[in-house]
Every structure is written in C-alpha cells, then in structure tokens.
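Have a look at these structures, which come just after this line.
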Structure I
Amino acid sequence: MAAKPARDPQTRAVNLRMREDLRGLIDRAAKAHGKSRSDFMIEAARRAAEDALLDQTLIRIDPDSHQHYLDILDRAPDSDGFRRLMQARPPWRT
C-alpha cells in the first residue's frame with residue numbers, strides 16, 4: 001500500500017462550488033500560465049485581497065503636511081520637461 005504524501009501542516013483545504021463554464025475558464029487561464037488550478041486561484045485571490053486591503057489604507061498626516069501636499073497639487077507645472085511635452089505633436093496628428 002502506497003503511503004499518502006505528507007501535507008503541509010500550515011495549509012488548509014478550501015472547497016468552492018462554481019459553474020462549469022467558470023471552472024473551464026480558470027483551467028484555461030491556469031494552463032496558459034503553466035500553473036495548476038489551485039495555484040492560479042490562490043495567486044488571483046491573494047492579489048484581489050491585497051488590492052481590497054490597500055484600497056482601505058488610511059494615511060494620517062499632520063495639518064501642515066496636508067496643506068503642503070495640497071499646495072503642490074495646486075501649483076501649475078513648470079519645468080523644461082513639461083514644456084517639451086506640451087509642445088510635442090500629438091501622435092494622432094502625424
């Protein structure tokens with residue numbers, strides 16, 4: 001009798017129910033990236049979780065720093081690079 005492969009004690013199973021067409025889509029995408037369905041789904045879920053948490057990040061600054069930031073945003077651009085950019089011919093007008 002063959003021994004069962006050792007499981008990582010840090011991992012836990014997650015069971016999902018999904019439509020067959022979604023499973024096929026995920027399988028095709030995973031194959032295109034050379035990954036298993038599980039690895040593909042874990043990576044996609046991790047990225048989505050990080051994005052969701054980053055969207056909720058609160059940055060606290062003191063009033064003086066906040067005003068300095070607003071002043072910079074309100075300042076008109078003034079640099080050689082910006083002037084060259086504004087004088088460049090748009091690519092759609094070639």
Structure II
Amino acid sequence: MLPRSGDVLHVTRAASVQFLRPITFRVIRVLDWPTYDGWLWLDGYELNASGDAVSRRSIFVQREGLHQVQTAPQHRPHTVRTARRPVARTPVRVG
C-alpha cells in the first residue's frame with residue numbers, strides 16, 4: 001500500500017523501531033527522497049486521540065508496516081462554472 005495525501009495511518013513498531021508508542025498519522029505527501037527498498041519518507045501530521053493535528057513530522061517507515069485507518073476522500077472532478085455577468089457599477093455620491 002502506497003499512502004496518498006489525506007490518508008490516516010496507524011504507525012507502529014512494525015513500520016519502524018522508533019515507534020514503540022504507536023501514533024496516528026495523516027499523510028500530506030510521500031517524499032521523493034532516496035531510501036532503501038520498501039522504505040518511505042512521509043510528510044504529515046501526528047494526530048491526537050480526537051483526530052486533531054498536534055505536530056508536523058517527517059517519518060521514515062517501512063511500507064509493509066503501515067496500517068490504514070482512514071482513506072483519503074475520493075478526488076472530485078473539476079466542475080466548469082458558467083460565465084458570470086459583469087457587475088453594474090454606478091457612481092456613489094459622497095458627502
């Protein structure tokens with residue numbers, strides 16, 4: 001599983017030995033930094049128990065050790081808007 005922007009992950013010791021205390025992590029992006037095979041650099045936010053971001057972090061983890069808690073919302077297609085009418089401007093009396 002390759003995480004994508006918006007995914008919420010449960011990161012445990014299975015992902016890296018640095019996570020003796022598991023964290024919940026919302027992905028901003030997968031960084032394109034050189035790594036070992038099967039490892040990733042992720043940029044995102046550590047979340048507290050209520051789902052609020054408490055700190056921004058970049059973490060180095062094994063892809064196979066990540067557990068997805070919530071997937072990112074599906075990308076909505078761009079909607080085309082109709083042309084707007086020009087605004088009628090009239091002089092304003094001051095004083």
Notebook entry, point to check: Where does the value 2.6 come from, among I, II, when distance in nm of label points 7 Å out along Cα→Cβ at positions 15 and 39 is the thing being computed?
Noted result: I
Item checked: With FRET efficiency 1/(1 + (r/R0)^6) of positions 31 and 55 (r between Cβ atoms, R0 = 35 Å, to 0.05) derived as 0.70, matching label from I, II -> I
Notebook entry, point to check: Thinking of I, II, which structure, once distance in nm of label points 7 Å out along Cα→Cβ at positions 23 and 47 is computed, gives back 1.4?
Noted result: II
Next item on the list: Can you spot which of I, II the value 0 was calculated from, given it is helix-only ellipticity at 222 nm (-39500 (n - 2.57) for each DSSP H run of 4 or more, over all residues; to 500)?
Entry: II
Checklist line | Which of I, II leads on volume of the Cα convex hull per residue in Å³, largest value | finding: I
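Values quoted throughout were computed directly from the atomic coordinates according to the rules given, and no laboratory measurement underlies them. The structure displayed is predicted, hence computed values, not measured ones. Cβ atoms are built from the backbone, for glycine too; each structure is taken alone.
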